[in-house]
Structure P
């Protein structure tokens, strides 16, 4: 899916690819996962965790701290997340409801884990 110029909304399922384009896009991800997401230019919101862990992680190709934000629901807050850097990318995990083991739900390409803080998230 391609949004082009303007503020677009996308609702993703499993294995989708989206390019938001120029504008402040809102991208909502279901629990299937394995989506490849490019917000494009603008202040984008990537709602990637709605309270149920996706079956597979979602990959965001162009997350920009201080501009874009990650939406996380399900009653979680920043202290619940596990943020790890791997080979210049960042993985974000939340505890599994089954055994509390962190499960990765997002991968931020070319983002250093040390640059991710609570300010990069919207919780609700």
Structure Q
């Protein structure tokens, strides 16, 4: 609903088309995004490119105040000691989405958390 209501525009690397320099496309979007979601899993944490390049750049922007980085804990992983470990994660309490009894409720919790962040960014409670 956030996308349908025009609150967010979604971009991910699967939007990169043939013939495009993928690293440049990712960098362009990382430089311009206001909100950067880190979809956390053991696979994400094991990816040198995700952690050393994408996440590092995202966290630099977060520290500078030019973007908001939000970890979304998708699958259980050892993420608390990661560079983003001090950031408040979604869903509530950083409980992995796949650990919820009802996945729809977990994703609803994420959407509601994102809606709150958008409200804060627009100066609304």
Structure R
């Protein structure tokens, strides 16, 4: 197994690896992932076709692996922007379903651009 080269903790734990293959081939033990600090665990590495490749695991909240996670990319984008010296990042979340995103830094905000799949509709009454 490849070693983590950097780690950051905010709402989620963010682990940086050197190799895209490590992220894509990862088969985590979700019971052990649930013991780590943070709500979820994001793993990322530089990509070959994109700026970065990631995955997101959140067994603490009942989601072993989220297919595409916009919120965690708001934490990932500033890291890659600083590392690559650019404000627009091309990202891929390498879950079984997978998803491509463009991440654009605008001051302290991150815009997540891409295509979404509607998975639920509801009406709320308060």
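Quick note: the coordinates plus some simple rules give every number you see, no bench work behind them. Quick caveat: nothing in here was measured; it's all calculated off a predicted structure. Cβ atoms are built from the backbone, for glycine too; each structure is taken alone.
Below, the figures for the structure above:
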read-out: Read-out distance in nm of label points 7 Å out along Cα→Cβ at positions 13 and 101, computed value 2.0, structure in P, Q, R; value: R
read-out: If helix-only ellipticity at 222 nm (-39500 (n - 2.57) for each DSSP H run of 4 or more, over all residues; to 500) is computed and equals 0, the structure in P, Q, R; value: P
read-out: Origin of the derived value 3.4 (distance in nm of label points 7 Å out along Cα→Cβ at positions 77 and 109; candidates P, Q, R); value: P
